[in-house]
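Have a look at these structures, which come just after this line.
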Structure I
Amino acid sequence: MLIDAGWRLALLGAGVAACALAMVPLAGFGWRAPAAALAVYAAVAALVLAGLTQHAPHPRFGPANMVTLTRASAVALMLGVFAEGVAPSPAERAFLALAGAVALLLDGVDGWAARRTGLASRFGARFDMEVDALFMLVLAALVWRAGQAGAWVLTAGLLRYIFLGVGWLWPVLAAPLPPSTRRKAICVAGIAVLLTALAPLMAPGPAGLSCLVGVGLLCYSFVADALLLARRRAKRR
């Protein structure tokens, strides 16, 4: 398992390194963009290797996890663009929105591939969820950096981490949640709203309004999950 995952991580890591370094001459970036992209990918790779015990008893990393890892690689490169510290140009925003749309489409592939190959696991489900959360945060940061919405749009990406933080203080919220079509649909809608707001054809006014609606939906979803876990705890008592 570790060998199979290790060479796949190294292969994609080489691709991320090549793309990150290509940002310098092609986009005129400095060292911050490739350094940030590589640092994020290295952190993802370390967390993947640490969490592989939850992928048991499957002996292979599997195509589904490779799809999720590819999405994580794209997110790492997008974060590199944000780390450069300047507002992305219209051409860069168009490319980021297109790359993000491809990553969003791939989000529907990994779960299907896991079921199709019989390699579904707790690890794969958690990996997919955490990549979605990071994707949301990076997109919100890019929308803010592009001037399409105020800093409040970062709430869209921070909600997941706020929920986890509150769960450490109040263990009721740390309990596992059942699968939810509502949760997945709102997550996809939130990402789609941010991608649309990032596109260069979207004016700041409509972009901010659509992001506000997206943040509202995400807040509703997290509150619904918190109430669900609280009611479950009350019933057990």
Structure II
Amino acid sequence: MPEAPLLRTEALTRAFGSLIAVDRVDVAVRRGELRSIIGPNGAGKTTFFRLISGETTPTSGRVWFGGREITGLPQHAVARLGITKSYQITNVFPHLTVHENVRVAVQGWARSFNFWSRADALTDVAERAHALLRTVGLAAKSAQLAAHLAHGEKRHLEIALAIASEPELLLLDEPTAGMSPEETDETMRLIRELTAGRTVILVEHKMKVVMKISDRITVLHQGQVLAEGTPEEIRANERVQQTYLGAIR
């Protein structure tokens, strides 16, 4: 018997007045999968992410995570269950050091916390923060203020903050937005490394990134699922070509 998906949506719908942003979307993502969500502007990608993360309540439909229905749960409750989202706009503390940013994230998700100890005395928290910075390639800049990082480095720091909670499901919202080709390549390498044993859903506009790192791709159009499949299947799909990919081969 096949394993149940980690995340599943059933007829998930969100309307804003007469505008239906997400329209009866059925998606199933298995554990360990890297799933990309693509589509034209206004296709419903961002709203779909917000519905999964608990930022937005569905108008109708249902969401399951790990076999548990989470439809309508607030964002903090969804996060505690193991779903973490990184945002399109960098969301770091600019006046803290790189290490302090990650340390705060690790402390916030620690199972136990000694309120009578100085934060910098919590060696296990500090060690976990250093390990995360090594993972995202920022260990050498741990003492630098986050405000002084390059754009791509800030995005990598945000990924470190997102994985500090050791989520079962990581939602990445356009992680290469605004990056140079070199920064994009480095971020692709980082995402590949992080996906080992982790489930990731990615919203991304750069087809080079999507086609190279995705296990499966879901294409949204006007709030509905237009197509779903492997990168090769999506690349060859005539409806997707006509609607979105154009001349990409």
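A compact table of results
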item: Identity of the structure behind 2.5 (criterion: distance in nm of label points 7 Å out along Cα→Cβ at positions 31 and 71, calculated), options I, II; result: II
item: If helix-only ellipticity at 222 nm (-39500 (n - 2.57) for each DSSP H run of 4 or more, over all residues; to 500) is computed and equals -9500, the structure in I, II; result: II
item: Ranking I, II by relative contact order in percent (Cα under 8 Å, 6 or more apart), the structure that comes out highest; result: II
item: At a computed 0.90 (FRET efficiency 1/(1 + (r/R0)^6) of positions 127 and 215 (r between Cβ atoms, R0 = 35 Å, to 0.05)), which of I, II; result: I
item: Which of I, II leads on distance in nm of label points 7 Å out along Cα→Cβ at positions 47 and 79, largest value; result: II
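Just so you know, all these numbers are worked out from the coordinates, no wet-lab data involved. Treat the numbers as computed from the prediction; the structure is a model and nothing was measured. Cβ atoms are built from the backbone, for glycine too; each structure is taken alone.
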